[in-house]
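Derivation of every value follows stated rules applied to the coordinates shown; laboratory data play no part. All values derive from a computational prediction rather than experimental measurement. Cβ atoms are built from the backbone, for glycine too; each structure is taken alone.
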Structure I
Amino acid sequence: MKFMLMVLGKQADYDAMGGAPSEGSPAWTEQDLKAMFEHMGSLNNDLAESGELVDGQGLAEPKQARLVTAAGDGTPVVTDGPYGESKEVLAGYWIIDVQDFARAAEIAARAYQCPLPKGAPNYPVVVHPVGEAGGNEM
């Protein structure tokens, strides 16, 4: 069964990782970043070795994202945001192919345990079945 595991974040979290703290998002040190990258790298390596990893990526900061709609004639209309400081967005994801939801939950729990600086927000990991509407019982 395929699942998408989604890690959430805010622009303030990306800013904090770059050394700019704000209320509720303390600045990350080089050691904090190294611990995060080591944790996620280990998780990715283990999933690749087990054959469960289909894809996984961290995403660029939300302020680099754009919304695209279409004008009446079909021409793309590109705009910034709306990305309020308090709005959580997708910060990264994995597509995994595992035996069942229980295994997906184990992996999500491991991702959730990523080391963070004291006081940094720790968002839940969203586990969402991929494909087969109604066919992936949890």
Structure II
Amino acid sequence: MKKVMFVCTHNFRLSQMAEGFARTLGENKIAVTSSGLAPNEIDPITVKVMSEIGIDISNQTSKPLSDFNADDYNAVISLCGCGVNLPQEWVLRDVFEDWQLDDPAGHSIEYFRRVRDEVKERVVNLIMSLN
């Protein structure tokens, strides 16, 4: 089973969405974790927009990338463009992608939903490509 690390600077919006989708849609296909370079509390709006589509991420936590070993992962996905700031060992995994998605912070709930749906589409494509 492929192991995927989703990384975002703060691990509180985009990477949490990706982790939630990957856990739900990739169950028994991939193992998934998310982390951040400067982790923070998960954004409550992120929890809300995920719950609207039946995915509960309220028990997920924000974790520092430094708690993990790059050699344990096959794929690393940066969601916010922070890939340029990742230690080299993370960028050199079998699969490395930097999706550079928009941060929905400060935008309307509709904007959060649009970003959520884009994250879902990318996660679905990732799961298919890894299997």
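Some notes on this structure:
- Looking across I, II, the calculation of mean count of other Cβ atoms within 10 Å over residues 26-33 that yields 14.2 traces back to I.
- With helix-only ellipticity at 222 nm (-39500 (n - 2.57) for each DSSP H run of 4 or more, over all residues; to 500) derived as -9000, matching label from I, II: I
- With semi-axes √(5λ) of the Cα gyration tensor in Å, for residues 2-65 alone derived as 26, 15, 8, matching label from I, II: I
- Origin of the derived value 26, 25, 12 (semi-axes √(5λ) of the Cα gyration tensor in Å; candidates I, II): I
- Ranked by distance in nm of label points 7 Å out along Cα→Cβ at positions 10 and 34, structures I, II are led by I, which has the greatest value.
- Test item: distance in nm of label points 7 Å out along Cα→Cβ at positions 18 and 58 calculated as 1.4, pick one of I, II: I
- The maximum of relative contact order in percent (Cα under 8 Å, 6 or more apart) over structures I, II, that is, the highest value, falls on I.
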